[in-house]
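Next up, some structures in C-alpha cells.
Rule-based calculations on the coordinates, nothing more; no lab input. Quick caveat: nothing in here was measured; it's all calculated off a predicted structure. Cβ atoms are built from the backbone, for glycine too; each structure is taken alone.
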Structure I
Amino acid sequence: MTVVLEGSGLYKSFLGGDGGTIEVLRGLEIQVASGEFVAITGESGSGKSTLLHLLGALDAPTAGDVTLQGTRYGSLDADELAALRNRQIGFVFQFHHLLRDFTALENVSIPLLIGGVRPAEADARARQLLEAVGLSARLEHLPAHLSGGEQQRAAVARALATEPSLLLADEPSGNLDEANAELLHGLFAGLARDFQTAVVVVTHNRALAGRADRILHLAEGLLAQGEVEGAEVVSR
C-alpha cells in the first residue's frame, strides 16, 4: 500500500501553569497508508487529540514534521496549510457541528460549493455520499430532525465530500448511545477500503478500535503497536 501520511520525529510541548515545560509528544513516528484504518488509543491526557491536531495541520509540532501525499506541512505558510486542510483532510469530531439551518444535503454540499464545484455536481456528490452512509431518506431533514447517530453519519459524509486523502476522527461515537455507536462503527470499518483514504481515529471505545486494521497505543509521548482486550481486531 502507498503511504499517504507520515509523521516523523514529532515533539510537542506546552508551557505549564508553573512556568515549566510539559512534554506531550517525544519523537513520535507514524505512517498510514491509503485504504488503511488506524485506531489510536491511550489514557486521557496522553496526547491523542494533540497528535490528531498535528496530523490535521491544526497545530504545529515543537519539532519534527508531518507529510501528506508528499507535501511537508513545515514547508507551507498559513494560507497553504488552510488550502491543504480544505482539499485533502476530512475531520469528524465527537460533536457533529452541522449547520443547524441547512438540510443534511446542504450541509454536505457546502464544502464542495466553497471549493468551486458547480451546484449540480455538488448536489449529486452530496446525494451519493449521504446514500453511502445510509441517509438517502433523510436528505431534506434539518439536523434537529435527525437522531444523534444520523447527525454524526451526515458529518462523516460532509468530511468525505472533497474526496480527502486523509480522514481524521476524534472520539466520533463518544456522544452516541450503544445502538447508534455500533452503526457508526460499522460505517468507519468500511470507509478506508470503500473510499481508498487513510483513516485515523482517536478513540477510547474498544468496539471501534477493534474494527481497525491497526491499533496504536499512545503512552509517554510515543506510539506502540497495541491491542484491545475483549475486542476482535478485524484485518482486511
Structure II
Amino acid sequence: MYVVIGWIALQIAFGRTRQQADRTGALHALSATPVGVVALWVLVVGFFGMAVWRLSEAVWPVGEERKAAKRVAAVAKAVVYAVLGYGTLKYAIGAGAPQSSNNQSVDLTATVLRHPGGQAVVVVIGLALIGGGLYLGYQAWRERFRRELELGRMSRRARQIVEWLGRAGGIARGIVFVTAGVFLVVAAVRSQPQQAKGVDSALRALAATPAGPWLLALVAIGLIMFGLFSCCEARWRRF
C-alpha cells in the first residue's frame, strides 16, 4: 500500500496523474492492473492478518509488550487494520470504495468541532499527529527499527539496504504525519474544518512549499522505500 501511494504521489509531483495519493487512490490504481482482483484480495487477507497479529500481541504479550501502554497501542493498531481490511473487502466485492482520506478528515473534523470543547479536542489530536510524526522520524533516524530485526540472518549488503530503506522511509512517513497534524491544528484554531487534510492533501501541500514538487517527489520516494522496508521487515522481523 505504501509503495502504491508513493508511486501515485511521485506522479502527482510532476503533474502526470489526478489520482488521489491515499488508500482509496491506491485501491483504484491496483484494481486497474491485470492482477487487480488478486492484489485486492491479498490486501484484504494482509490487513485482517495484521489485525489478528496486533490483537495477539495485546492478549499474549512477550517481553516489553507486557507494558500496559504497549498492549493498548497493539489494540489500537488492531482496530485500525481491521477498519482498513473491512474497507478493502467492501471494495473487492464491489460494495463501494472507501471514502477518500481528504473527505474523511474534513467530515470528522467538522463533526468534532460542532460539539462543546471540540476545538480543543481537534487541537490535541493535531498535536498528537505532529508529535507522532516527529517521533517516527526520530526513531527512523536513530535506526531504532534494528531492535526488531534479525540482523544476524542478513548478509552485510542486505543489512545496509534494509537500514537505508528503514531510515529514509520512516522519515518520509513522519513528514506526512507532521504535515497532516499541522493542518488539523490550523483547522481547529480557525474553526474551518475544510482546512483539515487527509494523506492526499497533506502530500499535495508539500508541492506548494518553496521547494516545489521536488519535496513531494522526495517524500513520495521515501514512502515507496518504507513500503519496501516493510517487505524486508516481514522477512526478517524478530518474533
Structure III
Amino acid sequence: MPSSLHQPRKRFGQHFLHDPGVLAHLIDVLQLSKDDVVVEIGPGEGVLTYRMLDKVGRLEVIEIDRDLAARLEKVKVHQADALEFDYSVFPKGVRLVGNLPYNISTPLLFHLAHFADRVRDMHFMLQREVVERMVAKHSTPEYGRLSVALQARFAMKKLFNVGSGAFRPPPKVDSAVVRLEPLAKPLAVNEDLLRKAFSARRKTLRNALPGLDFAAAGIDGGLRPENLSPADYARLSMNSIL
C-alpha cells in the first residue's frame, strides 16, 4: 500500500476519498464475495482498493496517472484512460466500482453504457448533481439526455450522499453513490435522436425533431423533450431515420 500521500493533479480531476466511515459504508453496500470479479476505475491512492482486495476473487484497476499506477501493489493495474478502455476484455458479469473524476464522469458513463451487457452492476461515486440527473423522472428539470440513455439500459438507485470533507482536497460540490444494474430487456434508443432532442429541449418535439412521424409512435409532437419517458424515446427511435 502506498506509504505517502500523492499530490492531487487538477488535470485528472483528482479528489482522493479518505473518510473511513464513507469507505466502510461503501464496502457494506457493495456486498462483495469471493466469486466476484471487480474492476475499480480510478483507484487513486488505493484506499478502497485494499479494502476490497481480500473480499473478492479477482480485482483489477484502471488508473491513468502513471505515478499512482506504479505505486499500487497486489493488484493487476491497467495504466490507461478509462474513457478509451475496452471493458469487453473482462469476463461477463464483471462488477465496476469507482470514485469517478467529475470532469469526465458524464462522457465516461456514456462510454460504459455500451458495455451494459457485460457487467453485473456498477457502483460509482459521482457529483451529486450528476447522480440526480441519472435517476431523474421525466418532466422534471433534472431529466435529460443522460437520464434517458442510462435508464434505457439500467435500473438505478441513489444510495447515499457524501460531503466534500470526505475527500482530499475537498471538492466544491457534494457527492453521492449510485448503483446501476443492467436491465434484462434494455430499450433501444437512438443516440443521435436523443442528442438532437435535448440540444433543443425548450422547443416542442415537432420543432426539435422536424420530419419525424410522431403519430406513428403514439407521441404528441407538441410535448417537449423532457416530457418523454425512456420507453417513449424507444418507440420514437423505431419510427425515426436520422
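If helix-only ellipticity at 222 nm (-39500 (n - 2.57) for each DSSP H run of 4 or more, over all residues; to 500) computes to -7000, which of I, II, III did it come from?
Details: I: -10000; II: -25000; III: -7000.
It was calculated from structure III.
When distance in nm of label points 7 Å out along Cα→Cβ at positions 19 and 99 is computed for each of I, II, III, the one that comes out at 2.4 is II. Taking FRET efficiency 1/(1 + (r/R0)^6) of positions 35 and 75 (r between Cβ atoms, R0 = 25 Å, to 0.05) as the criterion, the top-ranked structure out of I, II, III is III, with the highest value.
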